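Several structures are given next for inspection.
Values in this text are rule-based calculations from the coordinates and carry no lab data. Remember, predicted model here, so these are calculated numbers, not experimental data. Cβ atoms are built from the backbone, for glycine too; each structure is taken alone.
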Structure P
């Protein structure tokens, strides 16, 4: 059996946690640059406010109905997510990590293999109540024989919170069938809108139960090969999607951002790319890896009536490094000339990004006869004369300072000082759990 724990309107819940006056009131959270609505409370949903809708489209309704609006506050959400996941690891067995898979910032699977069937409902309720008590974040819990069915249970539990108590356990064939008959095929995990439309229009399959009755050979032919066959087997309660290793290292790392306001000049564009490069390098060091290739891209204002314009031939450049590295200054030396190649006067630059690929373990980096350190002087002949050793120590010191002090307390000058291109967050709440100067005050 598997459980999935999903935080209810997570971003909004984090905001409400420090604003108890907003309980039972409509709240929404906006995306980067206050562009679209990415989180809504049930009260906001009842007003007809659509998910992913542009803020300006919903602004009149929001103002008329007294909806509280927040800009994204990722430091707060990330910290609260970590607290929820730590709580789940404790409940899974004394902090065990192999039984918990963090699926997203607000979702996690728990492997319940071996738990007696008569304890599943009580355990799910315990998870719901403990997370709420320890973190203040309310969650929904779905339990079922497979990960896909647990997603179905969770989704149905959230649709009718009053009736379900935010918990649904599918521990019998009858309950599985009833749940799948209630689940539209397009809302199934792994199906999506395009396949859902095709299944409804061409094959007359309307819900999950009807899809579960289809032959595996048919799914292999019409639903993406092995992936479709696995989906059918998961619907039938046969676990086919394993728990993923939470410590698995990423094979590609990226840092991309929309600018808070358009960039026209080369200098702020280079500052933005330098900042993104430094952030990507931190991620690289965090998993003890090094990159062999760095990619830089930009997005400009569209022509011929389009909003954005991106052409891989003119808006993307990459460089293969002479030696894998995670040292920020080495990556900056490779990235900034790429920005100069990409820049053209005239267009409005709306977004930029840095992607690190060809990632290898840092222990696997081989030395080079052509990239070795200069000879140490007679006065300084110890190990610290090795630039690689000094650079690694410098990166560790910078990472430790920035992790504890935040806000890039120590940064390379190439990242700039004013950063006028940073994304808009006009309605951001306080970073209550990660900044001493923004600690929440209780009267």
Structure Q
């Protein structure tokens, strides 16, 4: 991943230095396990504990061996005495590689969990703040019925809570290690050594392996990152739409001195939200590669290896980055309630069409007749730019059905938000209040 989209902590997780330190940790844990088995003498173990790899020498050796594991091991043993022979005893390369990789993935996952928690907290705060901020609900991009901006944020908050559960499960699926030998039979390294190694490294034992930890685990992790990215893209797309000049209900943070265009000084573009959308697509594409890595020849080949060197770090870095951007956007998001009200009123009361329809049905009118009356007046409102409420009041067929006070009640925006508190309480965002008896509302199309 390019530096522009790499944050320091996640970048460190995927650094060569951290990768080789993880390899070293696995190798030394294996030596400790063999020592506990009575195979490695304690005097040799004392020397092995001080072993270190030499990165420069490893790179030199790699030019000859073309094998990173043998180069890594040789860079250690060259500076050691006979005790060096115990390193990698009974192990195959992937015992070290896959166990070390999973340690990195668990470490990366913890960083993602922290940033996910920040985003969830930001959404909760925004949802409660705008619980009662009236906003236009839209379907197909067209005015539907009023809702509140807080409901929209609460919906996002709830979705991110599910994503957190998925991420936790995916990380736990990778919190395993393996030390089982060339094809997973334990012929050269007993299960007891594997159990000791994994325990020392804070991992569970993969109960059965061949030469690798099975890649369905990694695909689960990667598809989870893609799902989180998809949610972020969904939220960012909505923010972009609502920042459009014609709507302008929301605006992402715009700092002092920031410019939106090299040629048009007035521009304030949703460029952070757009960046989220772009990188979410990258992560989604990488998840497809991860699923294709599940199928390998026999006990393994290395067709997955080259791809994983790119998709695993890049996806973790990209998601870490766009999660941080999303949290920043939500924390500093500008919300314009007055503009939301202007947009609601711009459709001249048409949002009350279902309300009038249901009221007419409740008065005893056939639904088909009520629908025709309401649709006819709605059409006139659109075509003649007249307020739908005035047309309904003036229509003889509806005017005789309702009193003045009933009309006022019909056209009260509070009708649409009367269960908002109950929804928030159901989510746990506010404390539940005692439920009041209210007329049931019938939902339309």
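Of the structures labelled P, Q, one was used to calculate helix-only ellipticity at 222 nm (-39500 (n - 2.57) for each DSSP H run of 4 or more, over all residues; to 500), giving -20000. Name it. Could you put the intermediate results ahead of the total?
Numbers: P: -12000; Q: -20000.
Source structure: Q.
Quick check for you: by distance in nm of label points 7 Å out along Cα→Cβ at positions 130 and 242, which of P, Q is greatest?
On the way: P: 2.7; Q: 0.3.
Checked P, Q; max of distance in nm of label points 7 Å out along Cα→Cβ at positions 130 and 242 sits with P.
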task: Using the calculated result 21, 38, 25, 13, 4, 0 for P(r) over Cα pairs in 20 Å bins from 0, in percent, pick out the matching structure from P, Q.
output: Q
- request: Compute distance in nm of label points 7 Å out along Cα→Cβ at positions 98 and 426 for each of P, Q and report the one that scores greatest.
  value: P
